[in-house]
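Participant: The following blocks contain the structures, represented as structure tokens.
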Structure I
Amino acid sequence: MGQSISETKEIIRSTPISSIITMYHPINKRGGNFEAICPFHSDTNPSLKINDGMGIYKCFVCGATGDAIKFVQDKLNLDFKESVKDIGSNLGIQVEEKTRENSDPRYDIALRVVQSANKLYRKFAQEVKPDAFKEFAQKRNLKVETLEDFQIGYAPGNSSLTSYLQNLPEDKKAMATKLAEEIGMIRPQKFGNGHYDFFRDRVTFPIWDHQGKVRGFSTRAVLPDQKPKYLNSRESFVFDKGNIMFGFNFAKKAIREQDAVIIVEGNMDVIMLHQFGFKHSVATMGVALSPSSSKILINMTKNIYLAMDSDPAGIAAMSRINADFLALNIVPKFIDFSPSKDPDEFLNEFGRLELIQRIEEAPSFLDYQIGKLIPDEIPERTDLKLELLKQVFAALAPLKTHLLATEKAIQVAKNLGLRSSAEDIIKEYKEFLDQARQTNKTFKPQKVASVQPNITEFQEDVSIEPVDNLIIETIAIPKVERLILETILTHPESTSKSQIIEILDKLQHFEVKRIVSWVKEIYLEIDESDYILFLKEKGEESLPVEIKNALSKALVNFKPTKLDNKIMEKMLTDFLTGLEIQALKNEKAKLIEKQKSAQTDEEGLSILGEIQVLEKKLRAYNK
């Protein structure tokens, strides 16, 4: 989903003007501002002044003045819309030709439904003050001002949004109800013609876009045995979580003022950081930043702090985000919250001053990664040292041949006790990069020990052991069903496709069918960032070894990037074909066994005819 012209204009205005002008014209920093040779007259001395605080430029000779959009208009001789699109392209924003408001009349109505829901939830929390809401706010140490700033509300269990929609005037009710269902705010009753609210008895956190419009919700369970713990708005034509950073609408000003941004994992982390004065904080809406979000941030500041949870899922998410920034020649820093698990817990236990110190002492995430890769006891064997060095190469790879990468490679080689020259180390590193390009392979850092040099760090952290060493014996999983299981666990978004119903019908292995059904049930109702946690919890159950192995693989291989729709459709169609072939082979095997015990020649010939029919069908698949 792209951004409209008006939305892109707001993003441009929230970006330092110097970051945009420098894309089109050389500028130099002078004191707290910038200056340049004016491109609008025959200038010889820098007479164009650029002020980020005011968001304007002005030439003190020819009088040219304006904002970033005006600069590009005059510099490239473009109209307003063309300038916005050109700047948006440079910021990594896909700009739509027409605004959604004009091209789709449903857009404004759907947005109003979301905003009305937010008002209902906030009003219920303020006026009714349910015990569950009060207990949650007290337990999380949320101040009244914080609840108001972030408009934290409560969705009651009586389907208040559905009731609100039913009380709209007749000329608006049908369309509003239809769109509310389409964007996932309400659901149809299983029996009858009515609807019910999707969010019920939950604390609600509105999710704003970068311009401050409420697009959706993140909600949290607060009642006993209520599942899932987190339930979020599904993606729709008004909610594209890939292009949203939670809290960015509040953080824009502070990011510019602090010249830094703290990236965290969850909305409560952002809220607590803001409450403690760290207002330059944002959260990912999943386990990664979109390219456009990354570009927006680095156009505002080059000082990136990764501050996600310290569990394996959080470390893996930070590794991906770190690699994305390294590829842009930005080296993020890492805020260590140990012994706490996240910013929320850390701030409530240790306070603001301790976090300020952690920020001041923060190492680069790259150094943190390398430190984790190198064991306390360096192995004596040269082959193991070289294996360690290759894992460091993998961490450095996003930087390519940047001087920082080659310097780090040389330093690590020296620390490992390798005697190769700096030239040889750089040559080896470049060959590593060439191999990665040739094989189109993404290398993951691995943790090497003297006795197990090939166990990856992620595998060590997230491997699932049988509960109490209990190994559940079961029927072996057929090859095609094992492939389906592993693929769907790694790409859970595939369960939203229509073919999944037919696949479930054709699956023969009980446990495979159960796990695939489970993924289909939970995936649309949880946040992407929680998916790994659900996998880990499922892996702790008493399950057959093959199922546990598939869950372990998914924990290592899962990535937030989604498969292309055409690829996914082809993959699911191939799975259906594989299941049909499997069913035919199973039926053929049964008939062969039945033929062996035939009592008469006539019965044997009849069974042979059935076998030949099956063989003909199988040959048709092989053509």
Structure II
Amino acid sequence: MHVILTSLAHFFFRSKRFRSCKQSRKSGGLHALQQPLKQHGTIIVDKRKMSSPRAKRPKLERLSSFYSEYYPRPKPDLSLVQKYLKEENKPYHILNRTLDETADARSSIRPQGCVGHLFLRDFRQSDNTGLNAASRMAAKENLPLVCLYVLCRDDLFAHGVSGFQLEYRLRSLELLREELAQKNIPLVFLNVDERKEVVPIVKEKAQQLKISHLFANIEYEVDELRRYTNLCKELLKADISFQPHNDTTLAVPGTIVTKSKGTQFSVFTPWYRAWCAHLNKMKDPFQVRAKPEANSDEFRQRNSHLFDSKIPQAPPGKQLTEKQKEAFEKYHKPGENAAWDDLQDFITSGRIKRYNVDRNDPSVNGVSRMSVHFASGTINARTVIRSLLDHKLLRTIDSGNDGAREWARQVAWRDFYRHVLCNWPHICMFKPFISNMDEVKWEYNSDHFERWCQGKTGYPIVDAAMRQLSEMGYLHNRVRMVVASFLSKHLMIDWREGERYFLENLADGDFPSNNGGWGFSSSVGVDPQPYFRIFNPWTQAEKFDKKGDYIRKWLPELREIQDVKGIHNPYENGYRQIAEKNGYPPPIVDHKTARERALERYKEAKY
């Protein structure tokens, strides 16, 4: 797969994700997005695209939609393109190079004072590689273990963290603090506004606590990689050894490469075969790490103030409404114990054995709902595969019960998208994986986008899904693909609008998986569906919600329609009167016309 030159020119300005279109830290809350496209100024002609030999037309672009105070618009500089084509300039490689160059200096630092672990998105004691390594060093050297967590306000807005997800994380941290305290291990909370404050405050607190070694688990988005690189350098200046570990993925990024060229795969299927072979050759890739050992009672008595650290509160713009809090209580269970319980329920109920059969039907309880736990690290992929092996559902990562094997394959997608992220970091920068698809002519119709967000498009399967997202902060994977395809191809609205909206509303928001899913559905990403494959929402509903139960659950306007054809398409199957009486709208666009428009726009961009 070719490297995207035009995309990499933007590398220096944006490390990750985007500012919320509906959340500013000065005004607007989680559900303030009612007319997001109306808030972003006028449409202008980008003269750079007009002068570019690759451009087929003047490109319409709304400057303030994706560029922000966190990721300002760059000045074009072709030298940057060449710079970031080189492996050594990618953030993941920069971190690895920094760790290699400082290895001797860091290893020469003698353990003393305290050993620390910095939590990021790994809110658990169990099977936590970095925490386990920190605990083992502390036990070996007879030193206390201290844990840190930093909540950065700007990160929440720049990265589009939803109110549901932040609530899950804060509650999980509260549970984790209580569990660690039972072992006399303090969890110290640090609260900062600006991202530039994170590294200095970690350094300052580590010095105050006399931490000689600080452990952490690596996250692979670009902001996080750069922050780890800076932490390594700055902590070393204070004679503190930074020790980041791979924990998020089953296979370390960069280890699964093509045989012919030794490069990263850009197609999932051959990558998956290589991934399975790699794991099957390892001695014990799913060995579970032990929980940390307790500190002494004496340490707690001498440092009781550390156990009084107050957990941060959600800032304005990220706080749940009372209605959302009720929904959270109903649908989401925070903490690692809840994650483990959900996994065991999925296994012991037998649902996992039917996963390959039921996984595409949103009307049945056929999936694990583990994604919210994965996204905040209250459980690890290694843990779940180990559990499948222990229950004899898998023999190896790619053999065993059909349902369990398919579920493990879905877990592999999380690894794949992180591997892709490390090799092609421009996908963190508002750019599609496929460079030509940056030339698609999008529609900037605020009314259409608003109706998509609200679930009022007149396509029942789409509307049911968007209503579910609004209430639960969760969506079944099949309907995620349906609504993503509908937004980007039926409405021809920029896929990045949907990518952002998902992150800002999902409790299981995960940038690599979310970006990969939107890239697949809109045909602009890595290993996408062909651009000419355009989901027909009516046939998708007939195939995957055959009886219409999912639609009836989320669309009360159509609940009295018992006819299967009618529930899927009431206006064309004899139920117009009921739909109109109950206020359900007719289709927002004609399917055939929208399909033809999408084919023309995509084909024009591709060729």
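None of the figures in this text is laboratory data; all of them are computed from the coordinates on show. These figures come from a predicted structure and were not determined experimentally. Cβ atoms are built from the backbone, for glycine too; each structure is taken alone.
Participant: One of I, II was used to compute helix-only ellipticity at 222 nm (-39500 (n - 2.57) for each DSSP H run of 4 or more, over all residues; to 500), and the answer was -16500. Which one was it?
Facilitator: Checking each candidate, the match is I.
Participant: Assuming 242 is volume of the Cα convex hull per residue in Å³ as calculated from a single structure, say which of I, II it is.
Facilitator: Derived from I, not from the others.
Participant: I, II: which one has distance in nm of label points 7 Å out along Cα→Cβ at positions 322 and 538, as calculated, at 4.4?
Facilitator: II
Participant: In terms of volume of the Cα convex hull per residue in Å³, for residues 546-585 alone, which of structures I, II is highest? Mind dumping the intermediate values first?
Facilitator: Details: I: 72; II: 55.
Sorting by volume of the Cα convex hull per residue in Å³, for residues 546-585 alone in descending order puts I first.
Participant: Comparing structures I, II by distance in nm of label points 7 Å out along Cα→Cβ at positions 106 and 578, which one has the largest value?
Facilitator: Answer by largest value of distance in nm of label points 7 Å out along Cα→Cβ at positions 106 and 578: II.
Participant: Computing relative contact order in percent (Cα under 8 Å, 6 or more apart) for each of I, II, which one ends up highest?
Facilitator: II
Participant: Suppose mean count of other Cβ atoms within 10 Å over residues 130-137 works out to 16.0; of I, II, which structure was it derived from?
Facilitator: Computing mean count of other Cβ atoms within 10 Å over residues 130-137 on every structure in I, II gives 16.0 only for I.
Participant: Taking percent of Cα pairs over 30 Å apart, for residues 154-377 alone as the criterion, which structure among I, II has the greatest value?
Facilitator: II
Participant: Taking distance in nm of label points 7 Å out along Cα→Cβ at positions 234 and 562 as the criterion, which structure among I, II has the greatest value?
Facilitator: The structure with the largest value is II.
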